[in-house]
Every structure is written in structure tokens, then in C-alpha cells.
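Trainee: Structures follow.
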Structure 1
Amino acid sequence: MSKKKILWVDDEIELLRSHIIFLSEKGYEIITVTNGEDAIEAVKQGNFDLIFLDEMMPGMGGLETLNYMKEIDNNVPVVMVTKNEEESLMHDAIGSKISDYLIKPVVPSQILMVCKKFLEKSKISGEYATKDYLQDFNSINRQLFEAPDYEEWIDIYLKLVKWDIELGKDAQSDLYKTLVELKRECNSEFCKYIENNYKTWVNNLESTNRPTLTVEVLDKYVVEHLKANEGPVFFLVIDCLRMDQWFVLEKYLYDMFTFTKDYYYGIIPSATPYARNSLFSGLFPSEIENYYPDLWKNDTDDENSMNKHEKELLRIFCERKRIKLRNDVKYIKIIDPELGKNLEQNLHTHVNTHLMAIVINFIDMIVHHRSDSAVLKEIAPDEAAFRSLTESWFQHSNLMNIFKIISKMKNATIIVTTDHGSIRTLRASKIMGNRDTSTNLRFKFGKNFTAEEKDTVYIRNPQDFRLPKRGMTTSYIFAKEDNFFIYPTDYNLYLNKYKDTFQHGGISMEEMLLPVITMKTKV
């Protein structure tokens, strides 16, 4: 490996000879000059990794030299070395794009720390990341061996998400490849856990030995703020938001709000017509079908037809919980930029609104359109790129501006969550069924269908799982892990179309383990 090359500019360079010898012994190549003019020529001729620059020199001073050097190579880090501690000088230096500064007299340990900071940061960070990852890797394996409970599954998933974000920057690294295998193993065990416990959870809501479910989010995280009757309460649902995507978005909001983070388990199917209706009503799909058949009368799973009644379901929820609102429930679904812009322009008029629900459909639309768009597949080929796309959208979105506007409202509260996540589907599972079987890739309902048992969860009696009956002989089947369903007819056509796409509706950590964040304004 070639030595890192350092230029040291100082008119009293001989007085620093011991420092230079010290750095040379540490493996750095040091080039020295005594004035600004020679420094500029050196930068023109050599590619330096770091520059130490004296601020007080005869002739051309440090700041003037710095400006010329930056015109030649704007990327090389420059550390200003000065006897002057005046704040104005530091402002001028920082404004001139110095990377750091040291106050004379300097000691060898200071110099070495600066060199490591700029020249070995990625190496040192990588070494510590490897150490920390291996600790978490071993910890997760121990947890899997000891049969984790619902809280430990969230802990496992949070660790996996953290490392996916960290290691996903280099998807070809050996560490990341081990993480992919670990995620697959965890998802396999998680699906078994859901198979063994989900039915008990949904039929024993009075039990305390279970996770928070979709139907309880409003009751647990929103109602208390409505009853406090202080500032406006915004219930914001980002459709199809994965945990890793939220983690890259939340950093933009820290300065505006105080945070409380919680997590819940989404219901199955992890699909909008079921999950979001349950989220807004506080009821399982079978209860909506039984108690409000007019709000569950469409026999398909088209999201446009089955999610028309969210405002009504939310209003019914408030009535059922005897919550007296100051004014009528406000509801808006943002499905295009124009709707987002309109809300952004009019949001200031809602400072006295008691409850406003906002649904953001952007991520879900990306997920659905990516299957048919070569451009989107190119832009977001994997989880890391999908996160990056989500982050770029958020930074320039109406949603970001909406957060900024709400942050200036007195005593405002935002509860941010999602109805389900999505998983990158990589393995196909053949399925056979009648003509009336639903078309979803991650779950299906209908009659007389068969699929590979190892890849699926088969539910013959929907009522046992609080699912709508849809008919006396209707059954449900769910894909596990990263599988998706394909019929034998035109198998290769649909395999090529849907393999390596993001889907939802099935059973996986990515689809079912979800964030719910309570944010309060600081004003």
C-alpha cells in the first residue's frame, strides 16, 4: 500500500523537525516547504492527501496561500496551524474551507490524531464497524437459539436494519454478504414465530403478553393527545414505509421536534386494503366486514376501491371511543404533487384543527410502478438504492415542507407511522387456483388453491385470524420470507417481471415490524 502524502508549509520548518520524523516513523511521507509560493508549486506538481499550513508566514500569508491551493485542488484537506486564537481569524479560515485548525505550539500526539482523522478514518471506522457487527452478529445468533419473544424480535430487526444501512454502502463486501444470509435466516425464524403466535394474539387482545397490533395504534398513540385537547394533532401515515427508510428520513426532523419512538406488528395481509382500513378504524378486517358492510362491500382488493372510507372509519373510531373533537375530522390523501402543494399552502389554516389525518402514497406508488419501469429498477436496484431514492425524494418533497410548517405550530403533535412495509422478492413459489383467485403476489384468497407448503402459511378458516370471510369456502394463503406467487401458466414471463421487485402482503420482518413515532413541536 502506498504511503499517505503530507505537505507541511511553515517558515520555521526546522523547529518542527522532530514532528516530521515522528510522522515519518508512523508511515507517512512528508514534503516540507517554507513559504506560500513554494507550497502552491508543490500542490501543482504533487497529489497530496493532507496539508498542514502555517497561518503566519512572511510574504504570502496562510489564508492567501490557502485560496490559491484550493483553486488547484479543492478536495485536499487543509489544517491551519496558527498562534492566533482570535475568533475572527477562525471565521475567515473556516470560510476559506479549512478542514481543521491547531493552535501552536503543537505536540506530536495532536498531529497524529489529525492525520488519523483525515487519512485513516475509513480504515479505523471499518475496523470498529467490523468489531461491532461481529458482536451484534453473535448476539442475534444467541437470540435465535433462545427463541426470541415479540420484543426481542423488534430488537433483532433494529440491529439488522442498522447494519443494512451501514454495510449496504458496499453490497459486494464479505460482511454485507454475511448480513444478507443472517437476514434470510432471521426471516425464516420470524415467519415460524408468526405462524405459532399470530392467531393467539388477534383473538386475545386483553393479553399483555403480545405485541401492539395495527388495530391498537390509534388507541395507544393518538387518543391521549386528542383527549389532552391542546394543539392540533396530525396522524400521518406514509404508505408502505419500511423501517430502514424511516431511519434515513428522521435525521432531517431532529431539530424541529422532540421524539418518542415505538414499534408495532402489522396485521396480515400486509396490504393496504386490509392494514390501512384496520389502522384507521381500530378494527380487524372481519369486524369492518361484519359491523360496517357498506364500507367493505367490494369483493376485490383494488386499493382505489377499498380505501375510499378512511375518513369515515376514523370518524367512527372517535365516536366509538367517545372522543369529543373541537371540529370535524380532517382527512387528505396525497397521491400527486399538486395535492401535496395545496396542503402545504393551506396548512397554516389548520392551527385550530383538532385531528387531521394525512396519507402519503409516494413510496407505495414507487413500489408498484417499479415492477413495470426499467428506469425505476435502474435507479433503485436494491434496498440501499431504494433508501437513497426515498431520502432524495423526502428532502425536496411537500412532506418535508409540511413538517417544517407544523414545527412552527404551538403544542402541535404528529404521530407518524405506516400501514405496512415491503420486501424485495427474490424467490418464486408456484401456485395453482381457480379463476376467481385474487391476483396478489404475496397473498391470495379464493377456493381450492395449492402451493408449496414450505413457502406459505395457509389459512382455511379466515374468521380464526379475524379476516373477512368473502364467502363460505374462501381461504387465504400467504407467502413467507422473500417468496412470491406465480401460476405455472407463462411462468417464465412473470418470473422475469416480478423477481427482484418490492412487494407486500405476505409475512416478513420488513412488512410487519413497523415504526410509530410521536413528535411534539418545540414552540
Structure 2
Amino acid sequence: MDNRTAAVSMRNIKKVFGTVQANDGVNLDIYRGEILSLLGENGSGKTTLMNMLSGIYYPDEGQIYIDGNPVTISSPYEAFTYGIGMIHQHFKLVDVFTAAENIVLGLKEPGGLDLAKASKKIREICDNYGFDVDPDQKVYNMSVSQKQTVEIVKVLYRGADILILDEPTAVLTPQEVDKLFAVLRNMREDGKAIVIITHKLHEVEELSDRVAVLRKGRFIGDMITKETNAQEMTNMMVGHEVKLNIERPEPQNVKPRIRVDGLRVKSRDGILKLDDVSFTANAGEILGVAGISGCGQKELLESIAGLKRVMKGTITYINDDGTEEDITGRNPVDIAAKGVALSFVPEDRLGMGLVANMDITDNMMLRSFRKGRGVFTDQKTPKELAQKVVDELDVKTSGLSTPVSRLSGGNVQKILVGREISSSPTVLLSAYVVRGLDINSSYTIYDLINQQKKNGVAVIYVGEDLDVLLELCDRILVLCGGKVSGIVDGPTADKRQIGMMMTTLGGEASDEQ
């Protein structure tokens, strides 16, 4: 397709983990002066393939070529010698160090470490590409986007001109995404080869020059981005046609279900996470919660679920007949004893949601199931329920006796969501419910959540993808620094307005913020 010599050529790459074929004869070319989007469902082998290029894994078979020359990459350090750097979704920074200290950490500079000289070079890199980094700022004082910037500058400082970014926009506001994309375009113009792994197809269309698709460990094909569309890309990833529209049924029989008044909550280390938060979640409606990472979303759901101590304020459950139950500060057992059917899909899947060393069936038994109209509630035993969840949500597992710790993150999430919905809740709390899920599984979850809404459940949906929040939710509560910045109407809200509200109370921020 291209007469240029590829910066990277991967030929017949194979990688096996136990009985799982992660990559099976993959051929992929990466060119300088180009942004390549690498797409595929969960388990398709995208990250594994890039981990081999960046030296974290070593291929079982196949050959990697850099500028046409065969190379062996057996460590991340060796990858850097070929100009390859990977920016992972979970940052690898030392919080108590400054940006400059993190960037030079582990390097052996001629003549010893000179932080003043390093800071000067860092500023030159930032000026060249449009980064905004203070070399002397401590990492613990940085926003998520600033930490990501430090990670990118770190690989550039080491001389990388082939960059791999894994889910780079997962926790960024729209304004931060715009800044990142501007920087990536500047790097492309400077001749860098850039690969992004992402599930967000609208960002693929906006940013990338070419798209490569993996499915079940195999290379399916590549295409010029401007010559394709989201539907075609999705069909290639999944292998069949997938409906890409999120249904938003009109709310029916809406009535108040959960009322939160003046909520004030601190984290375990004494940091104020929620300050005077008030809102109402209605039955038959999906209330979205938007905010930058760590601004109180986790504490909000845990407070309602009875897992977090409330310093001040009240949480009230409102029955169908209008009578009220004060559930402030009550534990989950006490809340259930009051007849409140509350389900919670936490952010920490294996820490709070499931027991890692227990199998799928035993994890189903952790719940006390009630009769109702839920999707999976026609099952009589935990084993039958487990099989139903596995079948309905297409969980990839060798059997129901498989410990959940051996499942991929996406499959663990499916098990957790299926179990919580099966209990026929009247309130469903969900935190980042599709994080790590491929597009096909994500739309399955959206359908399940909408079914709960139709059944009259009050759904509180914490999400990081504003496009999904706008498509799925009836109202969106925006948090900024632990305070309510505003509540907007989902169907008519503007994504950039929400982004501003996430960074400044009331959304009066300028585009520069």
C-alpha cells in the first residue's frame, strides 16, 4: 500500500499465553509522519502486540524490523535504543518526585545527573511540540492530563521517535483531549511514528491517518481513515454488523427515589472529597455523573451504598408510596433490611465487587437474589445464573469453575454487571461500567442499563466518556473539586460546556483551562 520504508515492520508475530493465542501470525507496518489507530475487541491482541514492540514481551515466533533491518527487542531499555517508547494507560510515575526527576529517572547521563541541564532540555521539548510542563512541579500536585504529558515527555527525552499510546484519552476532559491531539499532530508533522490504542471511534476518525484492525489475535486489515467510517471499522473488529446507536427511551412514571442533601465526605486519608453535594435520582431515569478523575465520584456512590462514612448531610430512600427511609451511614446489610434493593457495580472490580480466587458460580452466591423482572432473575440456582450471565454477555471462559482472577478485565466486568442486575434492584449504582470493554460488549451493557430504566430502576451512571453520557443519560450531574458544578439535561447538553463545568464551578472556564 505504501512504497516508503516502514519505521516498524512486524512479520508473522505470534504470542501464546498458556492455551490462549494472543497474536497469531500478525503482519503490521508503522510509518513515520503518520498516526495509526490500532483497533480490536478485548482480547484481540492489540496491547500484547505493542508490548512486544516496546520490549515488555518477547514474540514466540516472527520478526520485527526497524527501518528495514531485523532487530531483537528483549526489554524496554532495548526498545529505547531503537527509538520506541510506550505510554501506558496506568502511569508509572513517582508521586513525590518532580516532573524533571521522573523524566530522568534511571538514566545514566554523561558526567552525572544535572537537573538544571535536564530541565532546560525538557523545556525545549515542550516548546517544540506545545506541551505545558513545569519541570519543578511535584507529580502529586498534577492533574491526570499533566501526568500523561510527563509520561510522553519522558519517552521523547529518551529519544523516542516511535510512540505507542494505550487509551490516551480515557480520563481526559474534551479540552484536554484537544490539547493532546494538537501535540500529537505536531509530533506527526515532525516525522514521529505514532500508534494509539483506543475504543473511541469518533477520536479515531478525528485524529488518525490510518486504521489497523485485529480480531481474535489475527490481523484483519488496514485502511485510510478518511476512506472508512465508524460502522465499517466496528464490523471489521467484531466480524458482523453491530448497531452503534445507544437507545434512550423516554422516561416513564418518573418519581424521586434517592435524595441526597448537603453530603460531605472525606477520604480515608482525611482529604475532603465531597462538599455540600445535593441532588435527586429518579426512578425510571438514568442520572449520569461526570467529572475529572478523583473529584468524588467513587466516594459519592460508596456513600449511597453504605460503604463510606458520611460526615454531614443525609441520604434518603423514597418508596413508591412516598414514605421515606433515612439510609445515611447505614451499612449494606441494614439498607437491605429496610427493604431497599440496591445494587452496586464498583470501580474496583476484584477489590470490592468480586472475590478473585473464587469461581464464577461462587461469586454469584455472594448475592441474595430476589424475585423480579430482571434480565437474569428467572434462574433458580447460582450455577444456572452463572451460565446465563456467561451466555448472555458472551463471557470468554473455559468453564464456570474458572477463578475470576484468570479472566480478562472485560470479562470480569461482565460477570459483575450481570450479577448485580440479576438481583432486581430499585437503585443501580454503576462506576465506569464499560471501562476495558470492547465496543460490542459496551453496547450490550448499555442495553442492559436501559432495560433497568424501563423497569423503573433509578440508575446512577458514573462514566468517563462524555459522548456516551450524552447519548445514554437523561440528566448529568457534573462534579468539580467535590462540589456540584451543575445538573444538565442529557439530550440537549453540550460536551464542551460539560468539560468546562468539570474544571470550573458553573462552567465559566475559558477554552484555555
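Trainee: When mean count of other Cβ atoms within 10 Å over residues 11-18 is calculated for each of the structures 1, 2, which structure yields the highest value?
Mentor: Values: 1: 12.9; 2: 15.4.
Top value of mean count of other Cβ atoms within 10 Å over residues 11-18 goes to structure 2.
Trainee: Separate question: Kirkwood radius over Cα pairs in Å computed as 24.4: which structure among 1, 2? Each step should come with its number before you reach the end.
Mentor: Details: 1: 26.6; 2: 24.4.
Only structure 2 yields this read-out.
Trainee: State the single structure among 1, 2 that was used to calculate distance in nm of label points 7 Å out along Cα→Cβ at positions 451 and 467, giving 2.6. Don't skip to the answer; put the middle values down first.
Mentor: On the way: 1: 0.9; 2: 2.6.
Clearly, the read-out refers to 2.
Trainee: Here is a follow-up. Computing helix-only ellipticity at 222 nm (-39500 (n - 2.57) for each DSSP H run of 4 or more, over all residues; to 500) gives -13000 for which of 1, 2? Show your work: numbers first, answer last.
Mentor: Details: 1: -13000; 2: -9000.
This value belongs to structure 1.
We did not get these values from a lab; they are worked out from the coordinates using the rules stated. The structure presented is a predicted model; accordingly, all values stated were derived computationally and were not measured. Cβ atoms are built from the backbone, for glycine too; each structure is taken alone.
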